[in-house]
Structure P
Amino acid sequence: MYYLKLFPLLTIMFVLTGFSQKNVEAVPLFDGTSLTGWETVKKENAVYWSVTDSTLMGGDGIHKIPENTYLHTTESYGDFEFRCLFRLTGDPGTGLINSGIQYRSTIENGKIIGYQADIGEGYWGDIYDEHRRGKIVGGDLSTLKLVLNVNGWNSYIVRCIGNKHELYINGVKTSEYFERDPKIPSKGVIGIQLHSGGNAKVQFKHLTITRL
């Protein structure tokens, strides 16, 4: 009799567990062959973005980037964990070499507005609020400087749950931030920035997102 009473409860737990596991599945944001699911903020800047050897690439490292350019997902995300591998290269002597990962961002009047996980010398692991409030949190480099591959491949994790933001580079936590302004959107697109200035090239691969 005890087991008969317990069976419905176990069934419910099994179903809920199944749904939970399904909801936290990581899905690819990049198919490795095309820019399907992505678009530029300004259509004319599509020339700066391409796919080569299963890698999403911005710029070519030869020509200067005349203005900030952004590639973003067509889908929006609220609570999530984003993961990728990235590599930023370029000659600082030609100008600023910088990139970043936009998240919870919106497109308004030809601009992308929202949080950015920063990439580049002097900005590693910062949280920047693009076209809104500027730098919010400076990245902690005390441990990161020991494992950062400045001109090579590194990993990035961006995790957002509610008003809590966390950034990790190569598994090292660089920033944590709690948003206190309820007017700031808590959902938006994922994007990639290539900053104007120098002869920069940024590459991304293995981009995945898990809805939390």
Structure Q
Amino acid sequence: MRTVKILVFQIMVFYISIGQIQAQSKIRSWKTDEDFDPGFKKMLVIGMIESISFRMETEEVIVIQARKNDIQAKMGLSKFPPETGNPYEDIAKVRNGLMEEGYDGLLSVAIFGISAKRYIPPDKVYVPIGYYSRFGTYYNNSYTVIRTPGYMTTEDQFFIECNIYNLKDGKLIWSGRTFAFPQNTLSSRIAKFSKQLFKELKTQGIIAND
């Protein structure tokens, strides 16, 4: 009888653990209640990450997933390499230039530690901060964080954050982020996140569904 109880307890612990893992792997998100066209054709993917090599890896995996979902996508690094400094200071100029090249959307992806003021605990509903509403204000408020030397090595827990902006009017239409995860799982998390991201965008009607 004692063996049966132990077995039942172990099974319960197993399923609770699985449930916690599944919950933590989900994307917490917000989307606009305004009308917009989900038929994005071309997006620029901008990684907001201190490490150039990791930024390249992150942009690349998201571009690959975007293309698998019939969206032409280009890495931000190829458009605005590091030596350009902060190319988004004149966001109106950038936006107009991108639209002339046929871009209709901008996807930003950033990695922040849980010590960042923008972190929202898992027991609270995720709602983007006011300055997220436009990419220019979002980027400038985030730039000081991502340019802080060593911020990715001094943190133990991180979360991935992604925003999608409609270039036509420059507004935020969707924002999502993961739950916190350990620093040593960053690479594998990015790969999983990129796949999960586009499934979520289709489910929520942010991008066109096949």
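Please state which of the structures P, Q yields 15.4 when mean count of other Cβ atoms within 10 Å over residues 98-105 is computed from it.
Attributed to the structure labelled Q.
The value 19.3, 79 for Rg and Dmax of the Cα atoms in Å was derived from one model only; which of P, Q is it?
P
The value 1.5 for distance in nm of label points 7 Å out along Cα→Cβ at positions 146 and 162 was derived from one model only; which of P, Q is it?
Q
Taking helix-only ellipticity at 222 nm (-39500 (n - 2.57) for each DSSP H run of 4 or more, over all residues; to 500) from the coordinates of each of P, Q, which one would give -13000?
Matching structure: Q.
For distance in nm of label points 7 Å out along Cα→Cβ at positions 42 and 194, find whichever of P, Q sits highest and give me its label.
Q
When FRET efficiency 1/(1 + (r/R0)^6) of positions 114 and 202 (r between Cβ atoms, R0 = 25 Å, to 0.05) is calculated for each of the structures P, Q, which structure yields the highest value?
Once FRET efficiency 1/(1 + (r/R0)^6) of positions 114 and 202 (r between Cβ atoms, R0 = 25 Å, to 0.05) is tallied for P, Q, the winner is P.
Given structures P, Q, which gives the highest value for FRET efficiency 1/(1 + (r/R0)^6) of positions 26 and 90 (r between Cβ atoms, R0 = 41 Å, to 0.05)?
P
Consider the structures P, Q: one of them gives 28 for relative contact order in percent (Cα under 8 Å, 6 or more apart) as calculated from the coordinates. Say which.
Matching structure: Q.
Here, each number is a calculation from the coordinates, and none is a lab measurement. Remember, predicted model here, so these are calculated numbers, not experimental data. Cβ atoms are built from the backbone, for glycine too; each structure is taken alone.
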